[in-house]
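Read-outs: derived from the displayed coordinates by stated rules, not from any lab. What you see is a predicted model, and the numbers here were worked out from it, not measured in a lab. Cβ atoms are built from the backbone, for glycine too; each structure is taken alone.
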Structure P
Amino acid sequence: MSASIRDVARAAGVSTATVSRALGRGPVSDVLRQQVEAAVRATGYRPNLSARRLRSQSTQTIGLIVADIRNPFFTAVSRAVEDAAYAAGMRVILCNTDEDPERERLYLRLMEEERVTGVIFAPTRVTAESLKADSLDVPVVFIDRTGPAGTYDSVVLDNAAATGTLVDHLRARGYRRIGGLFGSTSSTAQERQAGYEVAIRRLGAEPLTRVAPPTAEAAEATLTRWLTEPDRPDALILSNGLMLMGAVRAARALALAVPDRLGLAGFDNDPWTDLVEPGLTVIEQPVAQIGAQAMALLFDRLKAPAEAVRKVTLSGRLVVRGSSGRV
């Protein structure tokens, strides 16, 4: 594997930020610059010139790493990123990880080897928490997920507020035992679960939660068991569109009429959610805005690498349909 900027920093005995400034003709002393240049020669490091090329308007490449391309949310976000990249004269390399940290590490290495201009990434919680601010040689923007404060720019939904909206809506429709099934791999699912629990306790009730891998199959299997228990929920919140699909399948398999015997609500206004009967109540995410904001953050980071890390939090929109229709 080729030498990285971290290798140069270790050889020169300075920080990676100092190396970046020295190679970019930033404000460093002549002694430090010579020290860094000697380390570059010793390690064989090849500077990533992508930011410079971006400024000169030549064609560049964006790496886009998503958690599950089968999830229509990520399909739509990928389209939004590609649209913004195309408008800027850039190409996109798309990788799918299936929420697997090992595949994430593989694709991050690939992006560095390909010397992409930057990476837009929806990481698992494991990877997000392990990536330090200087772990990668290219700018990275997280989408739909967050890492430790101050590490990487991110574009996310206000997940706690969105889940609270679903809880309040279901309670207003007459449901009393509102449960939640949340994904097991991402910070997004954690935030949605936390928002659910706060909202439920605010109503004077105790949370009813389960956790499963964020797929339709895992959700269906979990709910097929849960919904046969004597104290099952009379309404459910699902933390993504695939899990909502699994809930529909489980309700049909158990002959639980929606919304009379089971209310359903979840996330992502995917096209299919308006085609089933009854239609599904969801939080619609501003998908196009997520993609555009992620690209804007990436461009800003390329222009000003030393600027403070930014987190853009967007609001969702409640779309009410028949699955929560009991009054």
Structure Q
Amino acid sequence: MAPISPPDDPLSDEGLERLFSSLNPASGILIAVSGGPDSIALMYGLARWASLGDRPTISVATVDHGLRPEAADEAAFVAREAAQLGLPHRTLVWSGQKPATGIQEAAREARYHLLVEHAREMAASHLVTGHTLDDQAETVMMRLSRGSGLQGLAGMRRETDRQGIQHVRPLLGISKSHLLDHCRQHDWRFVTDPSNQDERYARVRWRRLMPLLAAEGLTAERLARLAERAAQADEALDIKAREAFDRGEPRLEAGTLSFQARILTSEPFDIALRVLELALMQAGLKLDNSRLHRLEACTERLRQAAGAGEALSLTIAGAHLRLTQAGQVSVGPEPPRQRGR
């Protein structure tokens, strides 16, 4: 007989109702399961939750990145486990040539592309992954080391829109150790990915540092709480930035966005920074966190020039920013450069 979870356990029947409540309106749910203890616990938890009421249809997918010979066997293992739960399974293969550098980032992009496309094919509105409290803490530390701003320090969001598919991470508040104990307690089989021990990957190196940080008080729980607070502050600043952006009377014509520069000088720096980021996004460009310092420098130069009534022209990430003496900022594609000039 399977052991009974205590009522305050997030994976008890009562806990599952709270954990997966946002999935009730889904038209269909796709679970990404690698075979590790986190995603296995997620799959079994969702199967149990589905048995407790009238739920959306659930399917399982495993991505084979083609990077390890064991990956095909692991996908087959997940398929067998899913079949025991009565859940359909599909193995999604990342085919083609792999990059020589930045393999983890490329694999992540390929993984979500495959999962989102499969979710669309099966008419699922929600994609669910097993990211945990420890994953969140590692993400915050990695982004902190790269000089990220509030948006980066907010870590992974519990819900993210991926091209119309809602990506949900319901386990962000649960530790890996709790999920591992739960798998062992219920005799749920899982696989171990050897790449999780490969120190060529930054996340693995950070993972090995986490116990040392925890000993000094910087626990996964505190880092996750920092991410929640950063997310709250980031959301508030975004709202204020959008209000300021609208007051700048933005106009988009022939791929060029223009707005009044007074918005950059009348608002605090961080609001002005976000206004400029919004303008770039409206013009079809988006900066990653690694380029935050360049955006900050551009914002500062624009604010100084606008305050002095000067004209200015500069480029950033393929965009051409132009400030007129009349106080108008335009953002458009950078013109092609001519060789020899």
- Message: With log10 I(q)/I(0) by the Debye sum over Cα atoms at q = 0.06, 0.09, 0.15 Å⁻¹ coming out at -0.28, -0.61, -1.27, pick the structure among P, Q it was computed from.
- Response: Q
- Message: Please compute Kirkwood radius over Cα pairs in Å, for residues 11-170 alone for structures P, Q and give me the label with the greatest value.
- Response: P
- Item | Structure (P, Q) behind the derived value 14.9 of mean count of other Cβ atoms within 10 Å over residues 155-162 | Q
